[in-house]
Every structure is written in C-alpha cells, then in structure tokens.
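What follows are several structures.
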Structure 1
Amino acid sequence: MLKIIGVIAIATVAFVGAILAYATTKPDTFQVQRTASIKAPPEKIFPLINDLRGFSTWSPYETKDPNMKKAYSGPPSGKGAAYAWDGDRNIGKGRMEIADTSPPSKVVIKLDFDRPFEAHNIVEFTLEPKGDATNVTWAMQGPIPYIAKVVHVIFDMDKMVGDDFAAGLANLKTLAEK
C-alpha cells in the first residue's frame, strides 16, 4: 500500500512538473480575434462601439451578471470615455477606457481587470467596408505572466474569449442591421 502511495505521489509531482515546464514554452503575449460581416456601413456601426453605453446594448458580458454594478465616467463617447464594472465570479471587476478612435474605422480600448485576476490588455475594434457590408474585427491582446501561462496549458483562452467575441459580434450585427 505504501509503495502505491509513493508511486502515485511521484507520478503526481512529475505530472505537475511537466505542466510547469511546458508553461515556460508558452508565448509571452496573447491575441484573441474574431470577425463578422455586418450589412451596414461603418458610420452606423461605429457609434455602437465608440459609446460605451451603446457597447452595453450588445456586449455578451452584460447578460452574464444582470446585477453587476456599472459606472461611466469621462465624455459620453470617444477618447476618454470609461466604463467600470464590479460583478460576480463570471464577470469580475475591472475598467475599460477608450484610448483612441479613428471614426469610422477604429476604436482602441485599454482594458484593466482587478478580479478574478489582475490583467492589462488592449482591445481593438476595426471596421473595414466590403461592398454593402462592413467587416468588424474584435481583437484583444496583452501580456501573459507565468501563472497565466500555466492556466493557458489547461484552458484554451482563444476559445473561451473568442466564443464571447463571436456572440458579441452577432449581437452587434443584429442591432446594426435593424
């Protein structure tokens, strides 16, 4: 019985060690990106992204915690417009602020999380006209500290966040094509 416990302990330590070693091979940054074609001109879509109050009408994160606390600051839209939230474990706590805009083609947002973990990322929306439609890309990039690399070994960040981005773009499409 003691031998079995010893073998299990050694196997467990070896497995954890392998995960920790593998995590060191992961990249130091990440990028998640999704694109949708929306049958509307960029001028109609851009205000829905550039105004963070409008952002809340299509963001998939708004429905994950209906009781989350929200606060807006700065101008109503464009550079300096900010949105802070404090929600449950599904949403966490954080703040985003529009860092730059180029109407009607780009919105850059500084995204900071306090909870469930500290993170500082950049979100970028680009709008590219294609005939009678607009390709809207929602991308997020940021650094990956070592502990996050360990988490990325187990959880697929691209799938988790990417599915939310795809859902948000589908909501944006529905709203913009009205």
Structure 2
Amino acid sequence: MNNLIITRDMDPMDPRKEFDNLGTMVCWHRRYSLGDIQPKESPDDWRRDNLPPGSLELPLYLYDHSGITMNTVGFSRCDSARWDWGQIGFIFCPVEKVLAEYGEEILTHCITEKAIQVMESEVRIYDQYLQGEVWGYQHSSNDPEDSCWGFYGSTLEETGILEHLPADLDRKLIERAWEARS
C-alpha cells in the first residue's frame, strides 16, 4: 500500500531566526514582533544611528486583514485606500556584507541586483512563514513510514517536496495529496 499525506507544518522554523540571511529586517509594529530587529526609537532615529551608509535597502509592507502577509512592493491591488496595509520597516544589507558574500571588492550593478534578489527571496520565504505556507509529508509504503517537514511555498513545485519523495512515486498520488492538504 502506498499512502501520501501532505499537511501544514505546525511547528515551522522561523526563517529570520533559523536561516542564514543576507538581509536584516527592521520592523515597527504595535501588535506584532516581526523581522530581526524591533526598535523602540523612530525609524528616522534608528536609521541615523544604526544603518551603515550606502546599505542596500528595500521597504517592507504588511497587509493585515484576516491574517498577515508581507512584501516589498505594497498591496494597492488588494486595498488601494490603504486601510489594511502600510510600510512597517525595511530589509537592508551593508555594502561590506554584500561584497564579502560575493567575494568582490567593488559593488557593481550585477552584484547589487543579485543581493536585491536574495533579499526579495528572503522576504517571500518569511511571508510564507507568516501565512502558514510551510508543509510536511508522511509517506508510507512497504517500508516504515517516512516523513519530512519544513517545505516553504504556495505551490507543490515551489516547496521542493517533489525532490524528496521517491522518484517512482505516482505523480497523480502526489498531486491528490497536495490538493487534499490541510
């Protein structure tokens, strides 16, 4: 018998605490403790006293309506009046850290774009964590039960689950398990 269950990871790792991130998220919110740093001082004061000059920086926007979601571009398609969303901080990376990460001596346009893409990816993963889009599977066949957790994503392909399942497992079984996930 071959059985596969995909279900929400009820104890996912916080990617801001458990992962090696390029960027640092600085967030101000009165109800949520978000990102890496939650300063008490104003954003202008924190920037002046703590943000290294020339740092790469992207804004962080939060949409708070029956759950929370975060991105770097805003949510005007969902709520053009901005009742439920706004900028709550930013993600940044000092130039020195970018150069060290890529083994470069000068910051080129290409390296800047790579670093920005990495920070955008970090925000997407954190958003998946905030939305509960972290999954695990339990697979049983003739072998003892096999399970694995901590797959971030909103589509089966994005999660990476497929790369961890046996190659001979029926694709229709996998797709049914994804559609039936809870």
Structure 3
Amino acid sequence: MGDPIQVLADLFAFEGGQEYFGEPVTQAEHMLQAAARARLASAPPPLIAAALLHDIGHFLGPVSGADLMAGTDNWHSDVGADWLGEWFPPAVTEPVRLHIAAKRYLCAVEPRYLAELSEASRFTLTVQGGPMSATEVGGFEALPYAQDAVRLRRWDEATKDPSATPEPFDFYRPLLGRLLRD
C-alpha cells in the first residue's frame, strides 16, 4: 500500500477536505483541531495520534459518512481502528475504536455532556445506539483504553471551530513515524 503516512496525508488532503456532516468545519479541520487539543493537554504521543486519526474510518468503509447522516451507522470507529491497526499499536487504534462508545458513555454518566452535543452529534448518537445502559457503562469502564477514549471524545466534541488554525497534517508526520509498528 506504500508509505502509510503518505496514504494518511492523501486522505486528509482529499477526502478530509469534504464537509463534516453539518458541522462548520471540514473533516480534516476537525481531526487536526482534535490533535491540537490533545497536544495542548500534554497527551502522550499515541493519544495525540488517535485524536488526529479518530475519524479516518469515515473515508474507508463501505457505508459512508453521508449514509450515517441518513440514519445508517457506518461503524467508522471500528473501520478506522481496524485499518490503522495495520501500522499502529493499540495505544493509537483502541481510543479510535472506542471514541463512539465514549460518546455514548459520557451521555449516560454526564447529562450535561448530552445537552452540549452539537446537533449533528445528537443525531448520530441516536444512530449509534443512544446513551449507554448501566450494564454497558460498567463494561466500558473496564476496558483498557476507556479513559483515553473519554479524553479523545471530549476533544472530539470541542473541535468544530471554523476560526481555529491548527497545525497542518505535515506537522504530525514525525510523531506518526515514531509510532509505526515494525
């Protein structure tokens, strides 16, 4: 498949420039803003990478992001995590895999979080299963990367600012290169 970092750069440059399903930023802008927030929070490099790549599955699966907005779950968190797993360790891929579960979790345990979701995020929440049940909450909390996914989710929801100017994808090339599996 070639250089994985170049493959990612190409996805950011082309598919990433597309509308972000009713949000005021493109998909790439959104993911770059999430990575910038992770950096500002002094997150470890794998979690910064996860923030940068968390929505990559929107570009890859057989069910598009547009289908998600039409009411069909595209499982982009699993699609993205599985695809990234070719190159990156679980510390990168599992927060990506769990970032939708983290939204459902936060909506169950923090009613205020649900109230603060964007309109598009509230809609996709219904498609993705709604807030977790008490049983699901306990299961989620026991997962090894659950807390990283919650941190990622908070950055995810806070990164839809059309006036933000995060670092470009190329800024993250060295970080991603250090995280590639042998």
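Taking -9000 as the value of helix-only ellipticity at 222 nm (-39500 (n - 2.57) for each DSSP H run of 4 or more, over all residues; to 500) derived from one of the structures shown (1, 2, 3), identify that structure. Clearly, the read-out refers to 2.
Once volume of the Cα convex hull per residue in Å³, for residues 60-163 alone is evaluated on every structure in 1, 2, 3, the highest one turns out to be 2. Looking at percent of Cα pairs over 27 Å apart over structures 1, 2, 3, structure 2 comes out largest. Supply the structure label, taken from 1, 2, 3, corresponding to distance in nm of label points 7 Å out along Cα→Cβ at positions 4 and 84 with the calculated value 5.6. So the calculation was done on 1.
Determine which structure produced the value 14.4 for mean count of other Cβ atoms within 10 Å over residues 52-59, calculated from the coordinates; the candidates are 1, 2, 3. It was calculated from structure 2.
Quick check on the output: -0.27, -0.38, -1.10, -1.17 is log10 I(q)/I(0) by the Debye sum over Cα atoms at q = 0.11, 0.13, 0.23, 0.24 Å⁻¹, for residues 28-107 alone, derived from one of 1, 2, 3. Which one produced it?
Answer by label: 3.
Any read-out appearing in this document is the output of simple, stated calculations on the displayed coordinates, not a laboratory observation. Since this is a predicted model, take the numbers as computed values, not measurements. Cβ atoms are built from the backbone, for glycine too; each structure is taken alone.
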